[in-house]
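Heads up, there are several structures right after this.
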Structure I
Amino acid sequence: MLDGWILLDLDPLAAARAGLPEQVAVPADVDASAATPADLVGYAARFAEEEPDHPLAAEHRRLAAKQRPQALAQQALAEQRWDDALVQVDAVLAIDPQDAPARLNRAAALRESGDAQGALAELDAVARVFAAVPLFHRNRARVLEDLGDEARAIDAYREALELTPGDPAVVARLRELGALTTVSGPEGPIEVDREALADLVRRDLALHDDDHGHLSTAARSLLADGQPDLAATAAVLALSVQEDDEGLRLVLIEALLAADRPAEALAAAERHVEAVPASAIGHEQRAVALSRLGRSPEARAAARRALELDPAAPQAGRIVAGDDA
């Protein structure tokens, strides 16, 4: 303890988030526990004047000096003067290159100026400091969306949601990005994380990999719930147990088509029509797969065969007429 002062140790991450040093000088006659960040800035300026040779004096002078450009940066951001904000933020960083709030402000100004890549670099530089702050992850996710990196944006939104479960803004973005899906629950439709659901379903399918009834039911339910990739996985497992399930072969083809896997759908359709040559649906699905693969003459031939077997086959009719499937 110095004469008239105490040195207060702050939590390193909390201090960094506030742009404060890890150790600050506080007058001995005040209640340090009640001091606000603004109070600490004022104390820092006084301490630097009264104890200019102390090892903390230089850091406390920096803390006091960066307050004006910091306030001007905040004002410029509020008024959407992005270039002016960048000038003031850079002034703060010239005084204190480690100032984490300035990096956040710089990221905001860069994003609004159209430099999403620069904004991401600023956010990544302070990611450790703000790891427990939901808004940081939301902002980072928005920047990643600007960059077209949906997979990493989803990860960032998930981190935000872990910190604030049920946040409607985050849920809305995850839903828009397809990371949430609606499935049938015992009390009606429920919304779940698509990745978590996939992991859960894969574990369930692995546990029942020899139970044809369970797997075939799962394949149909997953397809109905809009989970075609998982439905295809379940159908493949079920067919490995009971290969002659004609209905499930059709479910597999439909799932593969819905999952935009036309080459695999074509292979599955060809196996099916080889086993059941009179299957109008099989020929129609084969026609759809061929059409999506850009093999139009073969698609029309398959569609004509489907129409011979079932004149009402809707997709086959469109393919023969030259419409895309």
Structure II
Amino acid sequence: MFAVACSLLAPLLARFAVGTAEAAGFQAKTMRAPLATTDVERGLIIGRGWLEFDLGGDYKEATGYWGADGTAQTFLDDSGHGAHWLYTTERAGLRYGIARRAELYLNVPFHYVNLKNGLLGTDTSAFGIGDPKMGWKIEWLRKHAPTSSVITDLFLKVPAGGESPGTFIGGPNTVSTFPLSTGTLDVGLELAGKQQLGPMAVTAGIRATHKFSGVTQYVIEVEQYQFLGRFKPGDELRLRLDPEVQLGPVGVSAELAYAARAQAAMGTTSGGIIPDQHLTPIAGSDGWSLDLTPALTANVTRGFDLVAAVDIPLRGEDLTFFPFEDLTPTRGLTYSATLELRY
């Protein structure tokens, strides 16, 4: 009888034991999608159930700019004196794999900028939040061993930073700060793909960004006797190619990026649904740029990466919209470091 009772209770005891093990604390989340340890084997989205926090910074000290014909120019005179432009970004990011083939992300930047000119005796700086960017990535194709990944990235940049440089009524000496936001909205879509080839991988992408117009505090329409005007940055098309090779726990990459910008426009707001009818194109505000960004990614663990990069401008545009680095960047190396923590 005892043997019969044990045989009947055994399945129940086994089921209870399994259920207890699944409820144990500090165990790995069973809902998470697989995530490779090395960067070269990962897809272009983080994967379902994964949460990533990014902390990083960018440092750029420019002593030059690009001429209208794309030639390198300098802020300095023959004795090495002149303007020095410091542009830094302190950024925090968040990625979440909301579904098996979808990812949501948010990036929030802060900027500290400083312009010194020993010849003029000026020293002007500003600090504040920049323009956050958020997006939704969908993975349309994913294969393993070797990894293949094709995604679309629908993103939005919203104006949040200060856009006023101060008043110009008393002349240029009363401008005591720098705008940290264009004050306008951007919407874009990128199509990107990644293909692994053994210890190597190649990522390519094409991105189109439409930049809406907005009434901004840094545009002054003197002819209309007002202190606010409407400004529309030029739309942008960006192509990138990023080869990568995995050397043990370190990934070595070098992204080559080409960007073409359309003409910007400025003027007063028009009535009706479309407020851009009175905007006048700004001659010479279009152009193209080319950048090379070598990077090292240390895959410390599956949930901990360190990324170091340097952006090298190969060709740029003139300073039509200084100090807006995202519209017409100055000439100088940008050093970046990022800490990626995942769970």
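Structure notes:
- Comparison of I, II - label where FRET efficiency 1/(1 + (r/R0)^6) of positions 156 and 212 (r between Cβ atoms, R0 = 41 Å, to 0.05) is highest: II
- Cα Rg over 2.2 N^0.38 Å from the coordinates reads 1.26; which among I, II: II
- Identity of the structure behind 7 (criterion: relative contact order in percent (Cα under 8 Å, 6 or more apart), calculated), options I, II: I
- Each of I, II could give distance in nm of label points 7 Å out along Cα→Cβ at positions 92 and 308, but the derived value 2.6 comes from II.
- FRET efficiency 1/(1 + (r/R0)^6) of positions 84 and 220 (r between Cβ atoms, R0 = 35 Å, to 0.05) derived as 0.05 - corresponding label from I, II: I
- Computing helix-only ellipticity at 222 nm (-39500 (n - 2.57) for each DSSP H run of 4 or more, over all residues; to 500) across structures I, II gives -2000 for structure II.
- Which entry (I, II) yields the derived value 19.5 for mean count of other Cβ atoms within 10 Å over residues 116-123: I
Laboratory data are not the source of any read-out in this text; all were calculated from the coordinates shown. None of these values were measured; they are calculated from a predicted model. Cβ atoms are built from the backbone, for glycine too; each structure is taken alone.
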